[in-house]
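None of the figures in this text is laboratory data; all of them are computed from the coordinates on show. The structure presented is a predicted model; accordingly, all values stated were derived computationally and were not measured. Cβ atoms are built from the backbone, for glycine too; each structure is taken alone.
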Structure P
Amino acid sequence: MPMQAHQVVPPESLPRLSPEEYLNLERDSETRHELVDGYLYAMTGNSDRHEEIAVNLTAARHAHLRGSRCRVYAGNLKVRVDDAFYYPDLFVRCADEGGDPDFKRDPVLVADVLSPRTQRYDRGDKRLAYQSLPTLNEYLLIAQDEPRVEVLRRTDAGWDHAVIAGADGVLRLASVGLDVTMAELYA
């Protein structure tokens, strides 16, 4: 019996993709996707406030890191964690060799600007995936509706959690040796 347009395909019947299949598909796709547990998740558009904050953070990091071996990547390059691929809003990588041109495996800093649709995922499974990377030193969760940044920082004892809130606060990023005022971030 043919499938009608209103029928829903159960998730268990969708094919899982290997990392290689995903990378081949993603190179030709007009829509960005993350790959988690073999399944594609389409990336949706962001609000203007989301983009303004991400660009402010990118600009501050880029200017600070110019001339160093560290590079800032903003939103369009994937981070690979095992067989999963994510698009953080920003990440910093410090390495002498270029690595794969389609993704990186070794960020020292990852930042995600939270949105109502994604904040639960960013704080949960995505955070745990990033924290499994041995190179990651800091993960930022940045609110877009108020000046508030959660900083998860690797220590010898595990992960510390700090919150910087208010327009007068200063975001101190040890992983890249940079301080950014909240006013600058939220300009």
Structure Q
Amino acid sequence: MSRIGKIPLVLPKEVKFNVTPTAVNVEGPKGKLTAAIPYGIKLEQKDGSIVISRVSDSKQTRADHGTLRALLKNMIVGVSKGHFQDLEIQGLGFRAQVTGQKLSMILGFSHPVEFIVPKEVKILAPKPTDIKLESADNILLGQVAAQIRAIKPPEPYKGKGIRYAGEVVKRKQGKSVTK
């Protein structure tokens, strides 16, 4: 049995959980999320918690058992508390500005770069060099953060670019002059 999959999920009081034969719907104060139930996995709701079990012992079903439990846990946390991701911009003259759901960035290119953020993700730029993302959907949040970072990833010589908050960029030495 999966070590992760056999742990029951505790539902907070503000979260509504609905199981259909093929999908799971989770609804809370921060939003509503849906996930498909893979073949061979069974969900039961008992005493304010969710028990995940598998019908067969095939390799794919064993893999889906723990994966579905982790996805459901992320969904429950997302609709109750929300998921957050912070990005930092480093570089002389680099800055970001948010207008509605549009992120405008000046990153040393010949033109400002504009990125349209999906409506499920809330974006803020409290400082010109900080970008804060918030969403109930952990997968979508990570995808949006990766797309923003991919516009100008941090380079190894001066460290200029967009990075995740707390990300360590390994620096290279650069050219040296020998006589």
- Task: Taking 3.4 as the value of distance in nm of label points 7 Å out along Cα→Cβ at positions 47 and 95 derived from one of the structures shown (P, Q), identify that structure.
- Result: P
- Message: Quick check for you: by Kirkwood radius over Cα pairs in Å, which of P, Q is greatest?
- Response: Q
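Of structures P, Q, which gives 15 when relative contact order in percent (Cα under 8 Å, 6 or more apart) is computed from the coordinates? Walk me through the numbers before you get to the answer.
On the way: P: 15; Q: 18.
Matching structure: P.
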- Item | Top of P, Q by distance in nm of label points 7 Å out along Cα→Cβ at positions 23 and 127, largest first | Q
